[in-house]
Structure formats: C-alpha cells, structure tokens
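The structures considered in this document are given below.
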Structure I
Amino acid sequence: MRQLSPTAKDAVNLRDVYGAPRSRHPSGRPSIGLCMVMSIDGSTVVEGKSTLLSNPSDRDVLIALRSAADTIVVGAGTVRQDMYDVPSKKGLRVGVVTRTGSMNLDTDLFRSGAGFLIMPEDTKAPETNFEIEIVRAGQGSVDLTKAM
C-alpha cells in the first residue's frame, strides 16, 4: 500500500497504519471504528457473498483492523454465508447482529464463547443447550447506538 498523506511513502505496513491500538474516548468509552466494503450502488454482497465484493487489498485492511480490535460486529447474514468460525486472534469477540434471532448457535463460533448475539429486546432468544451472551438493544430492530 502507498501512503499519500501526511507524508508520501511508497510502501507502508498495513498493521502500522490500521492496526495501531486506539486510545479511549476522554469519557472512558472505548473507541469504535467501522470498516466495510460497498459497491458504488450501495450493495454489500455479490451473489449473496460479501467476500466476492472485496479484493485482496480490502481483505488485508480488514485483517489489520481486526488485529487491533477487541470485538467485531457482523451481521447475521454475513456470519451464515461466510461460515464464521472461532477467531484466530485470541480473545477476539464476535458480536452477531440479528433482528429475528434466527441463528444456528451450534457452531464453534458460539460454542467457544467468542460469539455473542446483539438483538432487539422484544425478539425471542434462540434456544440452546449452552450459555450464550445476548446484548439486547432496540424494539423491532437492533439499536446499534444503544448496543454499543
């Protein structure tokens, strides 16, 4: 990757640019970042898969950002389609946003404790035979501001 500002550099390490630890907000709240790939028409998937829309550089940036994160938040459809597994980074949590609660929790992601649900307060929790963390925020749909 080439850096243009503040100083031009022909080659930069993505982890140096994107993976630097973030400082907390002066109020003590954690910092929150957003990374997503979207087409010019606003689509986030091609043929139902988010991975087909990105390229190797996009994925390298995503990996660098995730290396600095404590938690990532992903939509339930992406988790289903891309078959999310236990994160390779030790301690990384994966918050899965679901409006309906319709999720297969019998996966390594959830069984490991790395995965947790973010869902509306008025949505029935999926049944499971093991404990899973659920963050509830919003009525009818997830209120991400409240969830954070």
Structure II
Amino acid sequence: MILPCFVDMHTHLDKGHIWGRSPNVDGTFSGAIASTERDAELHHSPEDIYRRMEFALQCSYAHGTAAVRTHIEMAGQKSQIAWQTFQQLRQAWADRLTLQGVAMVTTDYYLGSAGEKLADQMAHGGGILGEWPTLGPRWKPS
C-alpha cells in the first residue's frame, strides 16, 4: 500500500520543545503565551533555536512528513534570530522537506512602517504574511 506523505500545516517551530525549562503550568492559552515569551527572553539564541527546530524537522521527516509550514513570531526583539535560523534550516533540509515560513504578528502590526518592512522581508525571503487578531482595547464585539 502506498500512501501520500503528511503535510504539517500549522506549527510553531520557534516555540517547540521548551516544556522542560518553561512549562505552561496552568494549561491555558494565556499561560502558553507567558511561558513562550519568558522562554524567548531567557534562552533564545541562534544555537538554541536551531537545535529545537532541527529536532522537530528530524521527527517530522522520520514520521513521513514531506512539508511543514511554521508560524514564526516576528514582532519581538529576537524575531530575526528565529527567521534567519529558519532560513538556514530551509536550505539545509531542501532535499528532504518543503518548508514554508509564515510571519506571525498581530493584525495592527501591518498598519505601520514596521509592517511594510516585514512584508518586504517576506516577499524577498520566500515567506508569507500571517496574523492573529488583536483583542485589545480597540476591539468591539459585533
């Protein structure tokens, strides 16, 4: 029996494999955000991100995945580290996995010059634009 390979369409390779050092103790979405932000501040370096991303890719490949889309947080101070590391791994794994990077920022990020700069970066670097809605003080339920 021949089956097609898997496609993992929604990952966060820059946030994976941190539970041992930065657990989301209460298991909530806000707890996950807090733990990943704390982890990024304390631990994110090119070596750390590369090691964790590559482990995830090795696991994906070993289990029959052919393509991975990852959402990479692009608004933080260390966002360029994650994007550059992803670019390195995309090249290193090009003969085994198709990798697609998605710039992950809040919707309102695109309203300013930083959003325009990010759009240019993704256009030139083979990434795509993504977002999540900001449910802040300007949000009003319909």
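Here, each number is a calculation from the coordinates, and none is a lab measurement. The structure displayed is predicted, hence computed values, not measured ones. Cβ atoms are built from the backbone, for glycine too; each structure is taken alone.
Have a look at I, II and say which one yields 17.1 for mean count of other Cβ atoms within 10 Å over residues 7-14, as calculated.
Checking each candidate, the match is II.
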>> Matching task: 53, 37, 34 is the computed value of Cα extents along the principal axes in Å. Pick the structure from I, II.
In response: II
>> Quick check for you: by FRET efficiency 1/(1 + (r/R0)^6) of positions 47 and 127 (r between Cβ atoms, R0 = 35 Å, to 0.05), which of I, II is greatest?
In response: II
> Which structure, out of I, II, was Rg/Rh (Cα atoms, Kirkwood Rh), for residues 55-110 alone calculated from, if the result is 0.97?
Replying inline: I
>> With relative contact order in percent (Cα under 8 Å, 6 or more apart) coming out at 23, pick the structure among I, II it was computed from.
In response: II
>> Of the structures labelled I, II, one was used to calculate helix-only ellipticity at 222 nm (-39500 (n - 2.57) for each DSSP H run of 4 or more, over all residues; to 500), giving -5500. Name it.
In response: I
